[in-house]
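Read-outs: derived from the displayed coordinates by stated rules, not from any lab. This is a predicted model, so every value here is computed, not measured. Cβ atoms are built from the backbone, for glycine too; each structure is taken alone.
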Structure I
């Protein structure tokens, strides 16, 4: 379809059907795990024929790869919007931390963990999953680069710090799903403030007057 052209009724219907299949696949994976995740059970949940699932997705792997993109709305796109939003880098970083500390639904966590387990045994899924995680870590690097400029920290290694902070945040979110009492926001805030404080330029002592 050429740029600027409106999709035909058939194309629009196809897009809605594909989205319905992805929503069903997400629900099946969350409820039944990998053992109960088949294209046939997804078709039943979506209310379409088994052949319709395979019309849109070649096989179960293709469906899982599409779910990876579908899941960006849970974790990647909100993060990118916060980092690209208005305000100072410090204010946006604190907004990111608050958002990260919000409890995730069981459905979101189960879908991500199921795909993670599948990726351990499937090289194609592993590569795509790794690429999604790289995209998720990138905004953290970006915001630490902006913080470095904003706070005059010329020697801040934004790439290393951003990657490390992203990994710490991800680990805390997963642990919070098991133990809701973990103070994720407070922990990440202190980590952020300590990191910035350690990287901030030290004031030079004033020379003594004679």
Structure II
């Protein structure tokens, strides 16, 4: 599996390109702006976009959807509990405020346990509500893309519409059942490193050490 991490947009969001090494099919996780940069990287790596995946509905993670989709044949993917919010009036307003075009509607609705295939590899959908009702993580080949569910040394906020701290803690418990050497690729660069492991988060993340 190829993993390319890109820091994009004005809010320290990580966009990810995840691809099959042999067939070069890829998905783009949370295109948060810097569309030309993302497309240039796709071209330089000779990847073929198959999906754009939003880990949740907030506009800082979805504002680049239309820009990527308009230049590729990829399909937009999100969890059923956040799908409508991605193209809602509120998200449209925030996308426009960030200088981006509003997202189109989601093409593919996913739920917990679904998989997205990329050539000879793929990622499993893990429903991890708490930050938003439809937040997801994606897991495969020892890599966990956590969106705003789990950061390096922190977690996503739960004080916005649809958030729940208790629900988020249950989602963290779910993630901690994965192997300890799993790489954690967060949705924002808020920690002391751009990537972590579940083992490190178990030992150092206060939301795990103090609440679980």
Structure III
């Protein structure tokens, strides 16, 4: 990923925060010499490693876990909020007209060598953690233990875990840092007036970075 210096984000806690808030990642692997992409929810764990460990699962019928390379790194992409930016929001446009549309976004790339996990205890712990993470804010959180044991065991038998110790992680926060402060303020106001949650989220990030 091309990252100009003014768009680079290196703080591990910030990168992990994006992954936790946008856990549905794109797993890009080399399988039998071909590039493949799978879209799955991830968990990120620090567990003493400098960059952390990513964990996910796929259907046992998905050939990726059998054919992915355990010598070649895989890439996982996590996409945060993004939005179109209109040049009409720049006050500088009124002065010289030298402005074009762009796109603001935040994204994290994580690399590591994947390992397939078939251990039942690993899988049960993983799906329990995954469910607990996404149910915790609900009034009555669903738990794996709510379902019959034999039913869960059957479903767990139909999946395979993938664990990726991260050996490289990078973040790109392209949020109008290359524009003058007045233009940034214009983008903040323009995005805030848009209807989408993503545009409003980018507006807030620009404010936080610029403050």
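Values for this structure:
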quantity	calculated
Which entry (I, II, III) yields the derived value 2.9 for distance in nm of label points 7 Å out along Cα→Cβ at positions 140 and 164	II
Comparison of I, II, III - label where Rg/Rh (Cα atoms, Kirkwood Rh) is highest	I
Distance in nm of label points 7 Å out along Cα→Cβ at positions 68 and 132 - highest-scoring structure of I, II, III	III
For -24500 (helix-only ellipticity at 222 nm (-39500 (n - 2.57) for each DSSP H run of 4 or more, over all residues; to 500), calculated) the corresponding structure among I, II, III	I
